[in-house]
Every structure is written in C-alpha cells, then in structure tokens.
1. For distance in nm of label points 7 Å out along Cα→Cβ at positions 35 and 59, the calculated result is 2.2, so let me know which of P, Q that is.
2. For Rg/Rh (Cα atoms, Kirkwood Rh), which structure out of P, Q has the highest calculated value?
3. Computing distance in nm of label points 7 Å out along Cα→Cβ at positions 299 and 331 gives 2.3 for which of P, Q?
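Rule-based calculations on the coordinates, nothing more; no lab input. Note that this is a predicted model, so its numbers are computed, not measured. Cβ atoms are built from the backbone, for glycine too; each structure is taken alone.
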Structure P
Amino acid sequence: MKFIFSFSLVFLFLNTEAQSIKEYYDIGEYSKAIETFQSIESPSTDDEIILAKTYAAKGMTLKCLKTYESAFSDTKADKFITSKFQYAKILQTQGRLKKADSIYSRLLEVLPENAEFMYQKGKIAEDFEELGYHQFFLSALLYDPTHIKAAHEASRYFMEVDNLSMAKNICLKTLELVPNTPRLINLMAQIHYRKDDYAKSLAYIKQLEKLKSDLPKFIFEIKGNIYLKQKLYKKAFKAYEMAYSKDNKDYNLCLKLGEIAIIIEDYDKAGRYLFLYERMRDTSMWEFNYLRGQLYLKRKEYRMAFYQFERALKENISHEASRYYRAIAADNFAEDKAFVLDYYTNYIEFFEDEKDAKFVELALRRETEIRRELFMKE
C-alpha cells in the first residue's frame, strides 16, 4: 500500500512537471521549459512537441527539428496533425524540401482536401521547378476558394506564361469571396496595366492605397508610367517621387524625375534630381539606421527605434531584421494593437515564403496573440 501511494505521488509530480512545460512555454519562459523537460523521466510525445516549439521560439532550429523528428518517429498518421504541419513548415525554411514534401503527402492522406497542405506542396514543387507546379495551387482553390495565397500564386503563374485572362479570373473569383485583399488587388492592378487598361489599373491602385500605407516601389512606378502615358506629368512626377522614396539609390528614377521636372517647369527639383543622378554614390546609411534602431531598442526607447528602422527600410526595403524589429518596437510603444498588427502582418507577407527567414515563427505567434486580444475586446 505504501508503495502504491509513493508511486502515485511520483506520477502526480511528473504530470505536474509536464504541465509546467506548457505553462512556461505559453508565458515565454523558454529556458525554464527546457529545464523542466530535462527533469521528466519518461517524456510523452506532447512533452517533446512543446520542447520542439520552445527550441523554435529560441531560434535553435537544429535542436527543434531533431526534437520534432524524435516526437513523431512512432506516431500514427492521423495524430498531432497541427504539430506535424509546423514541423514541415520549419523544414521548408531550412531548405529540407523533400522531407517537408513527404510530410505534406502523408498529411494529405489523412486530410485529402486540405487546401493549405496542397498549397505548400505547390510551393515546394515550384522551388524544384517542376512542370505543372501550379496545379497544386488550383487544387487548393478547389478545396478552398478563399485561400488567398493559392489564388495569388496561381495568378502569378498565369501572368508569367502570359495568360492574363486566366490570371484575372482566378483573382476575381477569390476577391468575390474575400474582398479588399491587398495581394490580389495588387495583381489586378498589374494585370490591367499589362492589358493596357490603364483606367482599371489605376482604380485598383487607388483601392490598394486605401487599404495599405506601405506599398512596394513598383506599384508607384506603374502609377507613374500610366500618368506619363496619359501626359499627366504632375501626377506622374508625384508617383515617381513616391517610388523614389522607397529606393533613393535608383539613379534611373533620378533621371526620369529630372526629365519630368523640366517638363513641369520645376527647375529647382530638376536640378536636384539631375545632380543626384550625376553624383549617385554606392555608400548607404541603412546599416547605420538599423544599428541605431537596435541601440534605441536596447535602451527601451521604442518610438525612436521604430523611426530608425523605418529609415533603414526606406533604403533597403528587403532588410528582414529592420522589418521585424520595426514591428517589435511598435508593439512596445503603441497602445493601438490593430496598428501593431499591421507591422507584424507586413513582415510575414514579405518573408513567410523565404527559405532563410529568421523570425517568421516568432512573428506568426505574436500575430496570433494580438488577433486573439483584439477579438476578445470586440
């Protein structure tokens, strides 16, 4: 009887420790979560999955992958589907595409009409330059016509093969179900521009400007090109200036701005842009602005850090760390979490499909937390 009582206490202790792993993970105490796991004599699959997620949160990718692999080694196909999906996603970011693809294939055996699994197989097939990779995106849309990323990738494929009508139809069908989607409106603007339907292209660009404040450079270039074709030179100049603000090392834009400034008789600006074109240097300030932002972040001067990262991105729009830490800075000073959410979403949209992206899992997790907070307030 004494033995049974002691065994029960040990079992209760182990169960409490296992629960503590999740508790520590949920509140971001990752080191304590790892310590707690190490104290468990016979960890369960659930324990290993939490440990893998902990390693992911700490950026310890190799240990994360090994832990996931260990956790799933003896599991049935229909168990831990969500965690297996997360494992496959991390494999993708590490370039281990064949392994990720095999996991998606097994997941599809369990859930054969899952649009997201089908979409991810399409992304891998595209990376392998397989013929007909777009069929995965079309299949994903059959299962879920609201799958925005599948619609985006399928439309892009048909744009690349110059089937603009098909690209347009895919976008429109998804936009009917998920209106005001910036990704697809962006494509519609490009499609109509390529079809020389400038009025509709401008209409989509204006709609896009209402939905997003941080538009890419090429959208303003399209806008400028349209106005230039229409001989609306002042509007073209303004659009090209917006494009130049996204990349002030583009000497071709400097030349174009100088030329248009002469046409509109703004000689001061013409001189300025022509001077910049002549004197364009290779040196840049974006690295300085990024490091200054990091310094402000360390000093907990979050608003100043935010503006420094903004400055860095004006020069180097593809700098991942500046885009991610801009969201972190905003998260620490802005009370309006809807405002903060936009910056996490902006980072995710830029880098979620990049193989070498460093902060996607962290950003996705924080994005989910903010969405939950906002939902609870409604």
Structure Q
Amino acid sequence: MNKTLIILLFICLKAYGQTPEEFYKVGQYSKAIKAFKTLKELNTEESIVLAKAYCAKGMLKECLRTYQHALANADTKEFIKAKFSYAKLLQSQKKVQAADSLYASMLAVMPDNAEFLYQRGKLAEQMKAPAYHQFYLQALSIDSTHIKAAHDATEYFITVENYKLATQIAIKTLQLVPETPRLINLLAQICYRQEKWNESLEYIAQLENLKAELPKFIYEIKGNNYLRLQKPEKAIAAFKKALQLDDKDPDICLKLAELYLTTAQPEKATPYLRAYRLLRDTSMWEYNYQMGNYFMQTNAHRMAFRYYDLCHKENLNHEASQYYRAVAADNFMKDKSEVLDYYTNYLETWENDKDAKYKNLATRRATDIRQELFMEE
C-alpha cells in the first residue's frame, strides 16, 4: 500500500469518526488492530493503544512486543507513561514481580508519585508482604485525596481490628473528598463491628442518598443494626432488600422467616421457610427449628414436636430445640410421664451450664408434673 493511499485511508477513517483509537474505545479491537497496521509508523501513544487492543484479543505475545516497542521508541516525556501502561498490563497478567520491578524503577525517577506507590502496595498485597499497607500510607502522605489508597489502607486496619486508625483515615479523606461512597461504606462497617448500631445506620443513610442501589452486604448490615436496636419491622425491610439482590441466599430466607415468627406473623414466614428448604439441601437443623416455631405458633403441637426433635437430633448442642421439644410434647401428649422424660432429658443435658436459658422454666414444669403424677397415684 503506497503512502498516498494510507493517508487517504486514514483521512476517510477520521472523517467517519472511526480512527484506530476510536475503534478501540468502542470495543472493536480487531478493526483497531487492522487500522493500526495500515499506518507506516506509530507514535508511543498509538503503540500503547495497539498493545491494549492485542491484550483485549488475548494476543499476549503481540501485546508485550508492542509495549516493548513503545518503550524503546518513547522520548523522555512519553517514557514514563508507556512504562506505567506496560506495568499495568503485567499486573493484569499476574506477572507480579515484573510489574513491581517496573514501578520501583519509575519511583526511582519520580519518588513522589502517589499512584506508583499505590500500585506497589497492590502488588505487595498480592505477594502477601507483611507491611504492604505502608505503600498506601506513603501514597496518602503525598496525595491526601487518593481515594483508592485511603480505601485500601482503611480496609487493612479493619482487617487487623485497629478500628481507631481505620476511622481516622476514612474520615480525614472524606473531609477532603466528601460524599465518597466507598469510604462511607467502610465507616458503616467499622461502626457495626464496634456495636455502634445507630452510627452505622447514619452512614448507611448517607450511602442511600448517594446511590440508588447498595451492595447486598450493606443491606444485611442495616438489617442486623435494626435487630440489635430491637426494631424487627425495619430489619425485615432491610433483609428483603438484600434478598432482592440475591434471591438464592438461603440464610437471608431463614433470617426473614425467623423475624416473622419472632413478631408472631407465621403466615408471612411460610414462603421464606419454603424457599430455604428448596435452596438448602444439607444441615437442615436451623430450618427444622424454625418450622417447629411455626407450628407452635399455629398450635399444631404434634408437628412442632416432630420438627424440634429433628433439629435436636442433628444438633445435639442446640438448647432451644431440646427445651421446646418438651414444651410441644407437653401440649399434646396425654401421658405426662413421657412428657416428664423430655423435660428431664433437657435438665440433665444442661444442668452444669450456668448460661442455659430455660433451666428455671424446665425445673418448675418438671416439678409440677411430678406433683400431678403423685396425686394421680
């Protein structure tokens, strides 16, 4: 292809808004590669875009070769930019050591570049370096508005349960870059972990004002906050939101069923119990316990007994199911000596546990039954 034809082709492409770079931007990577090949020489910027197009097509050999060509032909001004793009590519290909080496060489030239420090922190984290968070803190010392560095530093201190420092970093950055959802999100989590239920809800309210839809786990935190504050109806609304985002989560189904049973709304618990049963095929003791509660509330005591018994057989350490099995038996069994056996079984199991919840109730009822049986004799 002669030079005149190449120029005409380039002019035509540009006239129709389809330069090689524009093909790349709209995801037409094959056309971008083909268009770049019509150009006799590529500058550094064009070489980088071509390399990215190769990468998007999975042509890694060509991609690396093109990046190396861009680096070899870059002038001083373009060199760092090309090197940074190359390092990012190596990161995406999990060539961690090579990428880290590039960032280290760039920092030797530009030691006050917060982004390079941040990226080294990400690589150090991938390599499980013990003090990877120091790179995030260094990045923040250079650029206090670096949101990603603030987020990851805060996350690190949450992980090591240094909530004081995590809070300080997030709040300080928010003062400079207000209304940043990812930092408000972390503050909601920190307050929740510190059992500051109302403060956690305040941060979640801020998130709801900023974003139309929040991640599922934030709605779960919101629901748990309301549970701790003994506001079950608001907890139900939050967990329903979480379930809308993932209707295959059996644990949320069970939580909603439990809440409806706790608030004496057994008819509303039914669909969630049914959904849990379909979604969960192992470890059914929690389901059986809630089914026992459901039948107790609907006065179907024989069925309640059956489900409490199933729960207890699967989880021998579940105190409530063992106690309520006796209560259910008490409500339908005519032979009170058999009922007494269930209360006695509970008391013998939990007699040495000072935190057992139902010992006093079981003891009183067992005593009454013994008196009744004595009078019958």
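1. P
2. Once Rg/Rh (Cα atoms, Kirkwood Rh) is tallied for P, Q, the winner is Q.
3. Derived from the structure labelled P.
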